[in-house]
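So, here's a batch of structures to check.
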Structure P
């Protein structure tokens, strides 16, 4: 279990994360959802000990996490938005380099490399250099590299940023397979459909504060799963309903520029925080 207790991070007079309290269960696929600047990346950076909290603490299985907590840090593996791999290395070399950093025996490194590249659907490209990989393949390789040390927790900061729709869906399938191994995954994203498709629970964060915490389905159901959009005087307004027949009745009385659709997590966030995710 991961616990964030009163977690706060300030940069001068600016508070990026504001007294955040969260519990993330072992094996959970958990999402931190919010617009750019909401505090998602700062939270992940504190969870990975890249940044130190101004106040509060992070616990892993009841033990405080800090830069000296070697046993706790070894349970974590982090994948950032940036491609942090040498361009002249091929996949096998990237994996071997990671294994050697953690003093793994060469035989184990090679066995794990074969297993993980096969797992991610990359085995046939094992000798292709990083500079010749697509963006999606680089992201998959970064996940394989992170899994080399068999972490218990995977921290993902915007893992599909900049990927095309097909590559993003392929990444979702890979992350589901990783989570099926009972690995705890903490994902930051501003892609609504990504959080809705992958996460068992999401925390909606705005300006560093926790706004809502629940499963995507529960948050949508609380607001109302049916939405009617109306446009008048170039202004869009949305009404939410818990029953489809209520939404249809309202739609029948609305103007021509009205439409019925399913409510999304972005709707929840707009109502709660007053602004869009992206």
Structure Q
């Protein structure tokens, strides 16, 4: 059972920091926290950059109980709903919004806004795993107007956007950790004077001393590695966007300035 969950997390069957943590918490609940220390350490190694899993494991180290697992699962569920409700207030009718990757928190803002407003979404394809296609399909199924663009086309379309909304895997003192390419979008948004919003719950606050940007398999970038014999391929999964490029952070506790979030960290 543990091996299956680890394999699913590593293969990105579970995408997003919250979803990874939820899968791990459900496993621990099913096993009634058997061999917790050993299992938790193995789980944390699966995706080292995202911090929600780590923070949940730290909470369980203080209170190893199924009741606490349920509390954490409920916290993640209710936080997303609150993020949607609070974040949608930033969205006005007829807004054009660019988003990146497949973030449950960012999508919740978009979905909540779409209940009462007409909006249009531009979703970056998000190389190399194409998570932006998942975003587009999910929003299209809800009747929301979506356009998919190549990652390098973001600069071409940014001038027409009203804002950018992305999720986050971790929020650290040095900046917002999110899917590779987020930093690029933030620079473009700043250059073209477009608001850049980050959506994420407070379990994504990260004060770990040891921090690692995960590098994914090279074959995700180019499947025929034999054709690139002797050529190095790098595939970092995340980048760090400095706080001075972020307009506001949407959390379950409210819409915050980057300065307020840094104080919480």
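All of the numbers you see were taken from the coordinates with simple rules; none came from a lab. Bear in mind that the values here come from a model prediction, so they are computed numbers and not experimental data. Cβ atoms are built from the backbone, for glycine too; each structure is taken alone.
Given 0.15 as the derived value for FRET efficiency 1/(1 + (r/R0)^6) of positions 157 and 237 (r between Cβ atoms, R0 = 25 Å, to 0.05), which of the supplied structures P, Q does it correspond to? Can you show the working numbers first?
Details: P: 0.15; Q: 0.55.
Label of the source structure: P.
I have 16.8 for mean count of other Cβ atoms within 10 Å over residues 13-20, calculated from one of the structures P, Q. Which structure is it? Could the numbers behind the result be given before it?
Values: P: 16.8; Q: 21.4.
This value belongs to structure P.
Given a computed value of 2.4 for distance in nm of label points 7 Å out along Cα→Cβ at positions 5 and 141, which structure among P, Q does it belong to? Could you put the intermediate results ahead of the total?
On the way: P: 4.2; Q: 2.4.
Source structure for this number: Q.
P, Q: which one has log10 I(q)/I(0) by the Debye sum over Cα atoms at q = 0.07, 0.09, 0.13 Å⁻¹, as calculated, at -0.31, -0.49, -0.92?
On the way: P: -0.31, -0.49, -0.92; Q: -0.24, -0.40, -0.84.
Derived from the structure labelled P.
Which of P, Q yields 122 for volume of the Cα convex hull per residue in Å³, for residues 45-172 alone, as computed? Numbers along the way, then the final one.
Values: P: 122; Q: 132.
So the calculation was done on P.
Out of P, Q, which structure matches -12500 when helix-only ellipticity at 222 nm (-39500 (n - 2.57) for each DSSP H run of 4 or more, over all residues; to 500) is calculated? Each step should come with its number before you reach the end.
Numbers: P: -10500; Q: -12500.
The read-out was computed on structure Q.
When distance in nm of label points 7 Å out along Cα→Cβ at positions 221 and 253 is calculated for each of the structures P, Q, which structure yields the highest value? Write out the running numbers ahead of the final one.
Working: P: 2.8; Q: 3.8.
Structure Q gives the largest value of distance in nm of label points 7 Å out along Cα→Cβ at positions 221 and 253 among P, Q.
Thinking of P, Q, which structure, once distance in nm of label points 7 Å out along Cα→Cβ at positions 77 and 133 is computed, gives back 3.2?
Numbers: P: 1.3; Q: 3.2.
Here the read-out was taken from Q.
Out of P, Q, which has the highest value for relative contact order in percent (Cα under 8 Å, 6 or more apart)?
Working: P: 22; Q: 19.
Comparing P, Q by relative contact order in percent (Cα under 8 Å, 6 or more apart), the maximum is at P.
From P, Q, which structure was Rg/Rh (Cα atoms, Kirkwood Rh), for residues 117-228 alone = 1.00 calculated on?
Values: P: 1.02; Q: 1.00.
Label of the originating structure: Q.
Just checking, which of P, Q has the largest value of percent of Cα pairs over 15 Å apart, for residues 21-92 alone? Each step should come with its number before you reach the end.
Values: P: 65; Q: 55.
Top value of percent of Cα pairs over 15 Å apart, for residues 21-92 alone, among P, Q, belongs to structure P.
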